[in-house]
1. Comparing mean count of other Cβ atoms within 10 Å over residues 73-80 across 1, 2, which structure shows the greatest value?
2. When mean count of other Cβ atoms within 10 Å over residues 81-88 is calculated for each of the structures 1, 2, which structure yields the highest value?
3. Give the label, chosen from 1, 2, of the structure having the highest value of FRET efficiency 1/(1 + (r/R0)^6) of positions 49 and 65 (r between Cβ atoms, R0 = 25 Å, to 0.05).
4. Once distance in nm of label points 7 Å out along Cα→Cβ at positions 1 and 41 is calculated for every structure in 1, 2, which label goes with the largest value?
5. If percent of Cα pairs over 19 Å apart is computed to be 56, which of 1, 2 is the source?
6. Among the shown structures 1, 2, from which was the value 0 of helix-only ellipticity at 222 nm (-39500 (n - 2.57) for each DSSP H run of 4 or more, over all residues; to 500) calculated?
7. Thinking of 1, 2, which structure, once distance in nm of label points 7 Å out along Cα→Cβ at positions 25 and 129 is computed, gives back 1.5?
8. Tell me which structure, out of 1, 2, gives 0.4 once distance in nm of label points 7 Å out along Cα→Cβ at positions 33 and 105 is calculated.
Structure 1
Amino acid sequence: MQPIPTTHEIRIRVRYAETDQMGILYHGNYFAYFEMGRTELLRSCGRTYREMEEAGIFVVVVKLDCSYKKPAKYDDLLTLRTEVKRVTRVKLEHEYRLFRGEELLAVGHTTLAVVDRDGRIRPVPDWMVPEEYPENR
């Protein structure tokens, strides 16, 4: 398997069911998009959340935020850039940038903790640390 990359991009088309009555992407759906970004970042190195969980490794969100710059609208084709910003012994921090073309629509951040099946804090596995960030450990 490959090491986890520092950044990864996915394309997302805003579906009608994800919008409000004005055709604007509902604010809570940005967080679902961020999760899609993390999932595909992981998948890009040959791993899945399912495999992690089967091995007893779980990641839980402990902090989440989003700054909305401009609205995304129904049928927009968006690019979500997910970046691993920092990895400590027990936490992972990601940043998300959502674009429509070159136009920045939103910036989000998550902090995730690694836990076992019983919810006890565990060290971040080495394979989850991008090679570019060994100093963050």
Structure 2
Amino acid sequence: MLLCDSAQAVDGKLYILGGGWSLTGPQPAPSAIAIKLLVDVPDGQVERHWELFLEDEDGQPVMIDTGQGQQAIEVRGEFTAQRPPELPPGTPVDINFAFNFPPFPLEPGRRFTWRLTVDGETPEGAVIAFNTRNFQPQG
């Protein structure tokens, strides 16, 4: 997983702009997450459920006001991985995702973590943290 300013997943590749940061703000700014998973596909294809969510430093979901009440910042879905015939058996299959987010009003001076789960488990490397800067006094 990689924090970035913008990302796209196209034709099995990730296109990343402004990648690799871990400090943002204090003003809200757009952000993105680029994700590459290696999925074992023993025979045929596999279907998986995934969830990506933002937590605070206490492991609690980050909530924002949507105008329809408080909502956790999260996305979820399904993917199907199929081993191409040209890949030898036992070779993991690349699955790439890119998620672009609008500016979230995150509290300054805090630490946040994006966590990805696949079928309810967090794969190795599927957690990435960042901090928000404190407001600096104008002077």
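1. Working: 1: 16.2; 2: 12.2.
The structure with the largest value is 1.
2. Details: 1: 18.4; 2: 11.4.
Answer by largest value of mean count of other Cβ atoms within 10 Å over residues 81-88: 1.
3. Working: 1: 0.70; 2: 0.35.
When FRET efficiency 1/(1 + (r/R0)^6) of positions 49 and 65 (r between Cβ atoms, R0 = 25 Å, to 0.05) is computed for each of 1, 2, structure 1 gives the biggest number.
4. On the way: 1: 1.6; 2: 2.4.
Once distance in nm of label points 7 Å out along Cα→Cβ at positions 1 and 41 is worked out for each structure, 2 has the highest.
5. 2
6. Numbers: 1: -4500; 2: 0.
The read-out comes from structure 2.
7. On the way: 1: 3.3; 2: 1.5.
That value comes from structure 2.
8. On the way: 1: 0.4; 2: 2.2.
This figure was derived from 1.
Only the coordinates and a few stated rules stand behind these numbers; no lab work does. Note that the structure is a prediction, hence the values are computed from the model and not measured. Cβ atoms are built from the backbone, for glycine too; each structure is taken alone.
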